[in-house]
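None of the figures in this text is laboratory data; all of them are computed from the coordinates on show. On a predicted model such as this, the values are computed, not experimentally measured, just so you know. Cβ atoms are built from the backbone, for glycine too; each structure is taken alone.
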Structure 1
Amino acid sequence: MAFLVKKYGGTSVGTVERIKSVAKQLQAAHQAGDDIVVVVSAMSGETNRLVALAREMMPAVVDVRELDVLLATGEQVTIALLSMALKELGVDARSYTGSQVRILTDSSHSKARILDIDQTPILEDIKQRRIVVVAGFQGVNENGDITTLGRGGSDTSAVALAAALKCDECQIYTDVDGVYTTDPRVESRARRLDKITFEEMLEMASLGSKVLQIRAVEFAGKYNVPLRVLSSFEPGEGTLITYDDEENQMEQALVSGIAFNRDEAQITVVGVADKPGIAYSILGPIADLNIEVDVILQNIGENGLTDFTFTVHRDEYQRVLDFLNGRLADIGAQSITGDNRIVKLSLIGVGMRSHAGIASRMFKVLAENNINLRMITTSEIKISVVIDENFLELGVRSLHEEFGLDGAPDVS
């Protein structure tokens, strides 16, 4: 018997039949003695439909307060239908919107942050052996306005509830059966991981893995909420995300997985003065545009000049290029060049901290496959390279094989 938060995404509750299937799963767990709080997303495609309606009404700029009111209805439909399905099975259930539970947030509409959760009504229902069904993705600010947490916010809702209620585990049910060593669509031999650390999962999420929302992983790590990713369509143990077990460190793979991000673009500012402050003169105005910069590289200066290269999200590529070309004189640059056909490929693993030679093995394998490295960045648990997008699949497969990720963990 355990106290669990179970979160179901849009594909898991995408139809009436799937909602009924989820209800049967919950019934079985409830009958086995578990206390359950369920968090659900809107039915698959519903949020996009609502956003499209909003844009029909306000084509230029949508009012964010009213948009939150509109989008929150998607989850409200799901909680009602799931509660009905449970009651039809003879299971006592009660649904709550974010405002009814009083998931208190700040007032940043469309990207609100959770401040507090009123646990009283949920705990009272749990004592009465009810299944509590809560709308994910939403909350309410101190003025009573409905707020939403941003795309994927139901994951954050689930983790926050698990932390507030001190649950044994937060289980995220989705259309995949766990976290894999890499994307199975790129490498068919990718292997499901039984366990991964918060640090590794955070890196994977930030580098393009879509299994979990980054904020949810951050929240879980901060409050030490064990997370488990499971499939809502087939049985299995899934992948447990938790803190590193130092006692079992020797048994862990040095490299846990390979992540990649296709949404990268590279920009080079050619021929700027090699002097203090040049990085700020380029990146400061870009930050003022609320554009995030990722990998940064400054070449060795020659004759008082240097080249300055960085990456941005591909969607921001043309905007940054045009902005910098308009400021050539201010920056003192000779020219601006760029390439939006690059990707970032990363090795991830907590075990890399104390083992030398991982980077050299990575670079050797990529060199043997004639893959040129444009930029390199490292941390304690990550080595990332920027490469041409045409070599992504080859790079993933060759590294996956080199580090034995399709079979037994490589601990050499």
Structure 2
Amino acid sequence: MTREDVLSCLLVLLDRFHSMDKTGLLPEQHASSLITLALARDRLAIEMAEHVAKLSKSGACVDDWGSVSTPDWVRHQCNMPSGVAGDLLHVGEQLPNLTKTMEAVRNGKIGFAHAAIIARHAQAITHSDSAEPFDETPFLKAAEESSVGRLWYYAMHAWHRADPDGVADEQRQAAERRYLRLTDGEDGTLYVKGAFDSAAGATIRTALEPLGQPHGDGDDRGRERRNGDALVELAAHSLDTAAIPQHGSVRPHVQVTTTLETLQGLIGAPAGEMALSLPISAKTVQRFACDSSITRVLLGADSAVIDAGRAKRVVAGGTRRVLDARDKHCRWPGCERPASWSSAHHIIHWAQGGKTDLSNMLLLCQHHHWTVHEGGWRLSLAADGRVIAIPPETEFYPPEFYPSARAPDEFDVA
């Protein structure tokens, strides 16, 4: 049989296996099938790696077929991510140096992903100034005893011991490849895509981690939603505390322009205007206006500015200090976001006649401030200091799911 005949038989057998009835299989049978299929996948990956290496050595992908590189051709023609194509090339080029590692993959002792890490570091170490030949034995032992992720740690330490300058150079290049792409969708949604080196990623994770934890009763947000909220909260806090450098002697700030009718939430009022955003709803305008600086601007019939007042803080410094001392943290039941990370919320909005005094105010963190305004929840401040959260009665928010469905004496007293 030719190689093509064997490959055709392989595909036929795979199709036959795929068409077999899986109904009634025990969990153990599913697990056994997965392990065997993974072994077959890894053995096929070794074969692919050998072909990729020989294809790269021939230069056909670049010289004859017009691709940028062999991994790029493999990425497109074999329908795989660039990282996987790169792994195939690294393993293929290191096959003569990794005989024990390849045997371990074929026997199922380690996976192809382990071998790809070993191959990448074998290439890095053999290409360094070190005169020592690459020894796969300790890497293989570490691979057999650890997950793919943990093997990276071992390999990085081994690489650094052999070639510290090479590690530093690689990490410098990784830092230079950082990027953050911000793309505006037609509906105003901001799409974020980026890549960061390991050290920068650790810094970002460290900053977001405490802000991305569930906080307060009834917090059912998923991890990705909490990470997104954490990034917004971090940016908002940086603006609120003037942690961001001034630009043109002006402190960066979010500017919202609104009519009085929009601020009051009247029917027929236009949406609010926000810099770098599409028009925003009256509820979002009210949230921003709860604790902000307000500037009155009068316009003539031709929209020319007739008069502009001075910016005035809604919650003056003295009132805010007393509010911070009283509440100490976000008052949503179960939430303890500190006062410095919270906004002064008007239970009855000041634009609708509510007073800016302690009897009508409480601290809310950014997430719970959004929950009250845009999320439709209502808060009631009891005479004894308890805060009662009342959920919106809609099919999307089953009342029994939320803390307000409990008896009042179950709420914590702030």
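The greatest value of mean count of other Cβ atoms within 10 Å over residues 26-33 among structures 1, 2 is that of 1.
Given a value of 32.8 for mean projected area of the Cα convex hull in nm², calculated from one of 1, 2, which structure does it belong to? Traced to structure 2. When distance in nm of label points 7 Å out along Cα→Cβ at positions 146 and 178 is computed for each of 1, 2, the one that comes out at 3.8 is 1.
For the read-out distance in nm of label points 7 Å out along Cα→Cβ at positions 114 and 362, a value of 3.2 was computed from one structure; give its label from 1, 2. The read-out was computed on structure 1. Here helix-only ellipticity at 222 nm (-39500 (n - 2.57) for each DSSP H run of 4 or more, over all residues; to 500) has been calculated and equals -15000, so which of 1, 2 was it run on? Considering all the candidates, the number was obtained from 2. Starting from the value 7: which structure in 1, 2 was relative contact order in percent (Cα under 8 Å, 6 or more apart) calculated from? Among 1, 2, the structure yielding 7 for relative contact order in percent (Cα under 8 Å, 6 or more apart) is 2. Here the criterion is distance in nm of label points 7 Å out along Cα→Cβ at positions 242 and 330, and among 1, 2 the highest value is seen for 1.
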